1. For Cα extents along the principal axes in Å, for residues 21-76 alone, the calculated result is 39, 25, 20, so let me know which of P, Q that is.
2. Which structure, out of P, Q, was helix-only ellipticity at 222 nm (-39500 (n - 2.57) for each DSSP H run of 4 or more, over all residues; to 500) calculated from, if the result is -14000?
3. Which of P, Q yields 2.8 for distance in nm of label points 7 Å out along Cα→Cβ at positions 109 and 269, as computed?
4. Comparing relative contact order in percent (Cα under 8 Å, 6 or more apart) across P, Q, which is largest?
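Just so it is clear, none of the values below were taken in a lab; they were calculated from the coordinates. Values in this document were obtained by computation on a predicted structure and should not be read as measured data. Cβ atoms are built from the backbone, for glycine too; each structure is taken alone.
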Structure P
Amino acid sequence: MKKIILILITILFTVPVLAADEKPGRFFEDQPDVNDDYQIHFNYLLAADTEDREWDINGKMQEILTEMNQVMAEETSRKDPTGISKKYKFDYRKDGKIDVTFIRLTLKHKELSKYANLNIVPYLWLKKMNNPKKIYYNFADFGNVDGGEAGVPVGTTYVKNKHNLSAKNKLITITLHELHHTQGGGFNCVPGMSGNSHYSNRDKKTQLAHGRALGTAYIHKKLDCPQLVDSVYLTPTSKNSYDPYKLVCLNELGKYTNKKIVKALDKQKTKIEKGKWIGRGFGSFCSWRMTNNFDFLTNEIAEKRYREKSSN
């Protein structure tokens, strides 16, 4: 029976590419990697009825992401006491361009959840975009209740959200913000961090409060609490780097045994035992663990979750 279900799922999510979507320079699959390092892969993602504005092939995403990473380089240099500049590790093709995959969902925009990542995450899983050494980041060319959503290791910027409206500066700022969440931030043990993984209102200029500056989430002095500067997705890589997937999804804490982290995990375990929703945890949520008991996605669960429309 399980084999039959898997076959049906494979057929369902291997639909023929729409003829109108086939365009020169467009890729429908993640292209061969140029190295085996950790990297952030990007998708240009549409709903079934969304207009294709060709951001993956007309240079628009390449332009925005390149400028965004330059902002990151400048802000990291400014924040680091030694002036070390860091960028995010992007997934590049052999031709030197950012590897952007074109994805069209089989659901129409109105069929998606209020928080569309609830549909996007399981769809990517079924498309086998679940490499534990990659973050999958989408530019979704439709609107949503928020400007962006993210957890470990999936994030989305909603290009047509009223706060973004396709403005490059807005898209850069919200993407920098959501990329923090794909790294697990903001961790509850970071100085000045509120309980919802964001800075308080008095820190509006920081990336975790919709600005561009880097605050204590990037560098702080607590050795038992993660800091963004040490994420494996930043280059040059720190000697004592952390892997967001292992830390947040597998709960392999290593040296990160801050009492706030341990307390949050203990609270999660109690909720699971009582059959309750696990809550936020000690930072951003693990996107691959979408079940109430915090189990990892399977093909069967992902297929069901993809078609659910949540009003929450």
Structure Q
Amino acid sequence: MELSLTDFDFLNSFDKLDEVIIDEHGKNKLNLFMLKINSNMFDYAYLQDNLIDPLIEFSLSRNIRDEYKHKPAHLSKKAREKFINYINNKGELGELLLYCFLESHLNAPKILSKLELKTSTSHYVNGSDGVHFLKLANGNFKLIFGESKTIKGLTSALTDAFKSIDEFKRAKNTKDNDKSGLLHEKSLISDHLSKETFSDEEKNFIKSIIYPTRDNDFEVDDAFGIFVGYEIVISEEDKKLPNDDFRKKIQEQVKNEVEGKLTHITKKINEYKLYGHNFYIYILPFTELSKNRTAIQKEITK
């Protein structure tokens, strides 16, 4: 059986500029998206509109969504309230965008989000930004742990993302360290299943992916989904260009910036010896990152 994907209009917010296979074996993919441009400006309003529905799926557990399924206004209110309460740092929009890309583009259904597991500001700060699964063409699966970074510099954002993955993967459960790491994450998922409205068939299916047994007729490997939002600078002269010329120039600027970082990504995978994992990377440029990130979060929760 398979969990169903949610049909969002999310991808309509973007132009896809490139899909790059980073490694020689075809394991690691980088997908470069750019917001739609309207009158020589990124169309943040269109993105905001297309994030309202995914916000509910991202923020609320299946139990809550099931409880309020006949009360859409209350459901939306609860999702916005929970997301607002979660806005204590600059990473939360990236987590929502990563969720949307994995669901809408990669077709990897969510098992749990970090927001669902985070019960207070002092717990679950070191876990992944969400857990999804991907069924491969050969019948095997990838269990995908999310990592999102929205940082002004593209190099810094990529560096921090791989550093966080390395720390998460190597984390040990000690008295001096918040519980984290792959094994702890899987135990959290397993414990959380009983609190959700999964059917028995769905629960057994998810458990078989988290803890494969010899009875499985498929293999499961841990993988990582990465979202990076970074800042680009557009000159005043470029803003005066005709619309078609502006689109072409900014698209080329973004593609050149990202293509220049492919070697850096490979370097980080090698540095942390993450060879065995697949990486599904999504990169999105922002203008005035801090300002627009805050504006988007405010708009979708008002």
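1. Derived from the structure labelled P.
2. The structure behind it is Q.
3. Structure of origin is Q.
4. Once relative contact order in percent (Cα under 8 Å, 6 or more apart) is tallied for P, Q, the winner is Q.
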